[in-house]
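Please find the structures below.
Any read-out appearing in this document is the output of simple, stated calculations on the displayed coordinates, not a laboratory observation. All values reported here derive from a predicted model rather than from experimental measurement. Cβ atoms are built from the backbone, for glycine too; each structure is taken alone.
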Structure 1
């Protein structure tokens with residue numbers, strides 16, 4: 001079964017500024033547990049001018065997942081830092097501090 005991109009985008013759009021979620025967390029929230037990679041594929045398919053806050057989704061290690069395009073990782077970090085998300089000296093985000101916990 002394939003994850004609906006619209007379902008992924010709808011859930012990701014709920015992540016508030018200054019918070020992050022993991023790919024696996026989004027998959028779980030949309031009732032597709034263990035499909036984190038498909039969440040990543042959906043986000044990679046977003047149009048460049050999309051308002052979906054893709055930058056708020058990171059991997060389970062609390063890090064930005066590497067991408068094929070140069071500078072994309074740096075851009076994601078910049079967007080997160082502008083929202084008040086803090087990285088440690090190993091480029092990780094504290095999931096305990098910044099992970100979104102929906103109601």
Structure 2
């Protein structure tokens with residue numbers, strides 16, 4: 001999946017979306033995404049094929065399975081394999097649910 005496709009899908013949530021970070025504070029829920037380590041296939045000292053991987057960060061004010069499900073359904077509907085972790089960010093008073101796609 002390329003970045004343009006991912007951005008189009010993330011916008012379907014209706015939540016604010018930005019690459020890496022926003023230039024001003026956002027009210028949760030909101031999404032930031034970043035490139036992650038690519039899956040490269042190589043031989044003879046060169047890359048023959050590379051697949052982009054991303055981290056999609058969903059920020060919420062509370063643990064909210066309905067908000068998570070909305071994003072996960074978009075991934076599922078588009079046959080995107082995902083894994084997630086969830087972390088409480090004490091300083092910000094936000095939950096961060098990170099999706100690895």
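Rank structures 1, 2 by distance in nm of label points 7 Å out along Cα→Cβ at positions 8 and 24 and report only the one at the top, that is, the highest.
Checked 1, 2; max of distance in nm of label points 7 Å out along Cα→Cβ at positions 8 and 24 sits with 2.
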Origin of the derived value -6500 (helix-only ellipticity at 222 nm (-39500 (n - 2.57) for each DSSP H run of 4 or more, over all residues; to 500); candidates 1, 2): 2
Value 24, calculated as relative contact order in percent (Cα under 8 Å, 6 or more apart), assigned to which of 1, 2: 2
Test item: Rg/Rh (Cα atoms, Kirkwood Rh) calculated as 1.02, pick one of 1, 2: 2
